[in-house]
Structure 1
Amino acid sequence: MRILINIDLHILYLMKTYIILLRGVMPFGKNKVPMAVLRVLLTQAGLKNVQTYIQTGNIIVESHLNEKQLEQMVHDLIQENLGGDITVTARNYAQFAKILQNNPFDDVDTSQLYFTILHSLPDEDILNNFLSTDFSPDQVVVKGDVIYTLYATKYSDSKFNNNFFERKLQVRATTRNFNTMNKLLELGKG
């Protein structure tokens, strides 16, 4: 009995909170991923304290897996059970908090602030070419695997969107606004 308790405590100790972002999920159409169904699938797969936030592919879980294992598992569950071939990007809670802490824009209208999380780091030459782009009137800063964008008007008015970033950097990415990022951080805090 004592050994089982120690093992259970060891497993709980190894659990980390992750925030998982799905790219291109819509409430309808070919990339439809019903969040209620996904919560059940993820729980049945062994993830703990599964939560979702809004219908566009934001998930908070606890797991002993690392980021890459978790991304692959969630991708495969969605593909096998819901039919979508969706890019899945996972960051542990500390990594996710750092994304917000590293925000280079202070005292701005946060309704114009967006975070594009890259699934992987781009090639250095491609990144250097990208950084030579004149983004005005928008402001774009790249830090590691995150693109911070402060839009002059609205995200929907700019050509510098998720698809543009993916095309230019040749990596998969997903974009969230400031309010969604803050809410995910709050939910992940538990």
Structure 2
Amino acid sequence: MNTSIVGRHLDLTEPIKDYINSSIEIFKKYNLDIISVNAIIDQEEKHGKKAFSFEFTLNIAHLDTVVVKQKDKDLYSAIDIAVDRVSKVLRRHHDKISGHKATKLTEVELKVIEDEIANELDRLDNEIEPARLQSYKPMDIEEALNDLKSSDAAFKVFYDKDDNMRVLYRKSEEGKFGLY
């Protein structure tokens, strides 16, 4: 990876160069083919106030050139913010590339379990009959209890006034009911 650091209207000191080089080392952890990194520091003065402009230009194989510009009153904070922004771009590209890898063994085992469940459901398909709720309108618990008492059903599924699905069921004890 080729690196270049350029200072405009500013004398580059060794601590600044070392700080930028250590920041560029962070980009290596993404395992991308970075061809070159250019860092440009510019010091501007407007209305008697000094400001620093920092720019990263990264040339990456199989990806467009990444350019990040950052302005701040403090040079080191401008560098840090620019590094964070570049890291975000590199992380997204790395995740996009690494997302197309082979299936993990744990995912294969999960697929086998899902297939077994699907086969079991197909086997039980003749025994289980899906039933639709008779009414989707909300009803009081008292109304649902009266409906259950008047029928021979073991339970009643209904929506209460708060739009929660409830289940009212007969207990084994005579005349007792339970509510979920």
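Quick note: the coordinates plus some simple rules give every number you see, no bench work behind them. All of these numbers come straight from a predicted model, not from anything done at the bench. Cβ atoms are built from the backbone, for glycine too; each structure is taken alone.
Here are some notes:
- Highest-scoring label, criterion being distance in nm of label points 7 Å out along Cα→Cβ at positions 62 and 158, among 1, 2: 2
- Comparison of 1, 2 by distance in nm of label points 7 Å out along Cα→Cβ at positions 70 and 166 - largest value held by: 2
- Relative contact order in percent (Cα under 8 Å, 6 or more apart) - highest-scoring structure of 1, 2: 1
- Structures 1, 2 were shown, and mean count of other Cβ atoms within 10 Å over residues 86-93 at 20.6 was computed from 1.
- Computed over structures 1, 2, percent of Cα pairs over 22 Å apart reaches its largest value in 2.
- Origin of the derived value 0.90 (FRET efficiency 1/(1 + (r/R0)^6) of positions 118 and 150 (r between Cβ atoms, R0 = 25 Å, to 0.05); candidates 1, 2): 1
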